[in-house]
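Just so it is clear, none of the values below were taken in a lab; they were calculated from the coordinates. As the structure is a prediction and not an experimental result, all values here were calculated from the model. Cβ atoms are built from the backbone, for glycine too; each structure is taken alone.
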Structure 1
Amino acid sequence: MSPRSHELEQRALQLIFSAEEGVLQSEMWKKLGVSSREGSRLALKLEEKGVIERRKVLHNGRWTYVLHSRRQLVTIDSVKGCPCLMCEEIEKCGPGGLRSPLNCVRLTEWIETDAGEETQLSD
């Protein structure tokens, strides 16, 4: 991948991630200053990588795509309270180690509690 295409991908992802309701594919290529052909190819490439979702919509009497992020931006709130951050055994933790995230009771409880709170918020 050329440096220009990598930089263009990063700019496109930033634009899509920051648009809560998604961004029209045509808006994306206009904001990036690329042709519709290049913009379409970029959107398809990002979809193939699994980082965005393209949803077909009718906009102003024309079919187009709205691009949505398939990933959420990580914030400090998303890791707040994680037991790993203060764990005294962190140096021994890892796959095949004395400790492992796969069987850590404290981590499992934290994940289950956090997931339960998210479920309650969305109800």
Structure 2
Amino acid sequence: MVTDPISDFLIRIKNANQAQKTEVAMPFSKMKQSIANVLAKEGYIGEITKRGKKTIKDLVVELKYTEGKPMINGTQRVSKPSRRMYMSVAEIFPVKRGRGLLVLSTPKGVLTDKEARKENVGGEALFKIW
């Protein structure tokens, strides 16, 4: 049993990138799927597919590389199960001078830092990615 599914999601992607894999599979959840959709929309990962039977489903994420190097250079978990971190709109700043993303869980769904500022909502800061 994984105590922090979002950290597990990030670590699986990081390990697969280091091993130069083309795709990585992980247990399915709606939260992981919505995070993967945000990362795919921003161009960090490729296609996302859901496969499996009724109760046992996997989320398969295609990894992207440019010139043999992974698109994802690093991640940092902000909010953890032991310490939740919430941010208002005024506290949301660009990551790595705009070259990275802050992914937030807001009342309007999972959003990037830019989208959250545009929608004028705050929320739980999940992780940073660059």
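Can you spot which of 1, 2 the value 3.7 was calculated from, given it is distance in nm of label points 7 Å out along Cα→Cβ at positions 56 and 112?
For distance in nm of label points 7 Å out along Cα→Cβ at positions 56 and 112, the value 3.7 is produced by structure 2.
Can you say which of 1, 2 returns 11.5 when mean count of other Cβ atoms within 10 Å over residues 64-71 is computed?
2
When mean count of other Cβ atoms within 10 Å over residues 32-39 is calculated for each of the structures 1, 2, which structure yields the highest value?
2
Can you tell which of 1, 2 yields 2, 9, 15, 15, 11, 10, 11, 12, 8, 5, 2, 0, 0 when P(r) over Cα pairs in 5 Å bins from 0, in percent is derived from it?
It was calculated from structure 1.
Here relative contact order in percent (Cα under 8 Å, 6 or more apart) has been calculated and equals 18, so which of 1, 2 was it run on?
Going through each structure in turn, the value belongs to 1.
Which structure, out of 1, 2, was helix-only ellipticity at 222 nm (-39500 (n - 2.57) for each DSSP H run of 4 or more, over all residues; to 500) calculated from, if the result is -14500?
Of the options listed, only 1 reproduces it.
Rank structures 1, 2 by FRET efficiency 1/(1 + (r/R0)^6) of positions 40 and 88 (r between Cβ atoms, R0 = 25 Å, to 0.05) and report only the one at the top, that is, the highest.
By FRET efficiency 1/(1 + (r/R0)^6) of positions 40 and 88 (r between Cβ atoms, R0 = 25 Å, to 0.05), the leading structure of 1, 2 is 2.
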